[in-house]
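Below you'll find the structures, each written out as structure tokens.
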Structure P
């Protein structure tokens, strides 16, 4: 792997000691990797994606997790602290601190690539990589502002603290930063995204889905504008993902190929680049594939039973098979753990997992939500029924199709927009279980989260996380205070 050009002070304590970093920063430039060809820039950009998982802590904090019981499951700080909405006391894989550090590492790589490209007298051969660097930088900052700052609200000034938007390589140890505001962070994300997207070329990569290809960038734009509640742009960018705006053949085949697959065949297929539904795949140092079923706080008896309850279609998505490792440890078995050995003959090493950043399934449901908010109910229903057609076993459009009448009855509402949006959110909650995406909808729309707490006698008490609770913002690492940055209030 090509080494980084600079290390941001925002993550410096996580990477090395101060003295070691200072020596590296003082290294003569000609002893560092020279980014003097498009190929070298492209290699560096392979590291412009956070090599950390947010699924572990985001899933635990969401309403896709429950307390399975005292002495049930494994206790790990990244799971327990996140479930209890406490500041996660750790920096290992699966923690907010690890994700913060990995994100700024990725941003440093993007900035180094951009600096090299901008120094070239003729940038023609570098333009696709410039586009990738800009979009990757935008995405890393977007995920950071989503987890560590308040959600964007178009009805307010969005003047609460954002996150440091870093656009130049770090060349000093103790650089000072400002968090800016949510508004300024979003403006910088949008600028990078819109500048980078037209430059992307899928043929620049051997495996386009390991990079920000054009479809993945459009998926990111659709998610970004959903957060901004600019629904017309959501439709525009989401439609650009599917061939002629159609998604029927490129969403996950739950009730056909997936349903017929063995558990091992399924989990291999789920994160493959060859899978049409996958748009952007990154690697992450992570034990999520190994641990997700065994954490104390996760998918237990109640959530498993809920997944079999009929939804607005009149049935459940039973084609999404659930496995268990002994009640109450359940998993959808979506991930395959991979392993990097410390040496060719070693028996120890480091687990990692391929993480799906964007899928056509999310894009389709985001477009359905946008249509609903625009009052285009027929189009929203069409997207929902496209989605349902691959989820319901032995699907029949007459019996299982989503209609406004079914929506009104199921959600007890006469407001089509309210009912359609609730349908989208319920579908997303189940579809992306154990993928961490539910947390994004929770913060985006200010949804209240309710968690149970099991006593020794297995009785439950309940706690809630209200929309205004400051614990909805994950805590920044303590070392950012050295850069003049305030942590989130508690």
Structure Q
């Protein structure tokens, strides 16, 4: 697969920033893009001349960067062919991310399983399972029990919904992939929050769509110590972008990664001309504000996706799409090329959890508040120059460093016993090199220890340390 010079330039972003010679900064950024998976293995890079023109730098600089990558095993070259991406061999082995029990993983934004609640839900599901035995077990729309439970969940939130407005999927990510297949064609434009959920970016780019980012938040932002409330979505910008987009993907409820929540006034004014997919995965995790109204209450054409991966447990791979029946039928018709339905037992367990209101538990929300506060206090103590705002819900906060060190910090951090998700993974064009996403789903003592280790990694980076670790996966 060949990658154009302009595509590489977009991924590199502001590579010129930072210390050291230009060729070293360029080779470091290209190496991180390879390790991060944003430049895939086997991909053919553009020529030195073409990339230099796209970057506004000399062919000599690009050539020196390529030679450095060849020496370290990240590129393979042959005469009269493009340089191709590879990984270091035995002579320059790539160090894997530490996976021992001592490593603290701050890349996954997922809660621990509520053991007793899950046991009870699956026990109920097993009791109900025999009544499904006479059927073949393949259902592209989902069981009646879960579709009714999801419809009732929307009813409780004030949005009239019938079971035939619901299609069950294997999580919200699966729902988004199905909708992408049905609603998008190559070269279509997708409006996204910026930053946004990384796997959504991957889904759209793999569909060969063009991304149209609209910033969430402002350059100045609220004052230090304030809460991340309803500021952040510019109605006029969104509506202007919606007039040229073929699809929009928004996370208005406790936005991942920033934790912001779209205000009711914005929801009431927002009308997009293109089909709009609303990610409601975080909806039940309101910490400091009332539970938000469904965006579809004000924008009836909105297509909602949700799951219980954040409100209950990531291992329960059950999600849904809420939309008009004709669209759901199109999705169901397209589904068999990848899967034939969601497992019955998991659907019955999820129906029990929703019917018993177990996706919004006061004890779980209180734990999240205490963990969030512990994380912010640890940042104040060990990384006082890092700017954060208090999220009003969800499971993550968005931290801003003074310098663009995010990708390099993610590469060095595993050497100090902690893994993080670098900011550029949540955006396009190399944006957010000053940011990292930090989840508060671990116990307070682990969060404090993780930030202490991250502070050590930052100091090591400032003193010249480098890393060759594979960035951790994101949830």
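Which of P, Q yields 35, 21, 10 for semi-axes √(5λ) of the Cα gyration tensor in Å, for residues 298-393 alone, as computed? Working through the options, I get structure P. If P(r) over Cα pairs in 10 Å bins from 0, in percent, for residues 338-433 alone comes out at 12, 30, 26, 23, 10, 0 when worked out from the coordinates, which of P, Q was used? Derived from the structure labelled Q. For the set P, Q, ranking by distance in nm of label points 7 Å out along Cα→Cβ at positions 178 and 242 places P highest.
None of the figures in this text is laboratory data; all of them are computed from the coordinates on show. Given the structure is predicted, the values throughout are model-derived calculations rather than measurements. Cβ atoms are built from the backbone, for glycine too; each structure is taken alone.
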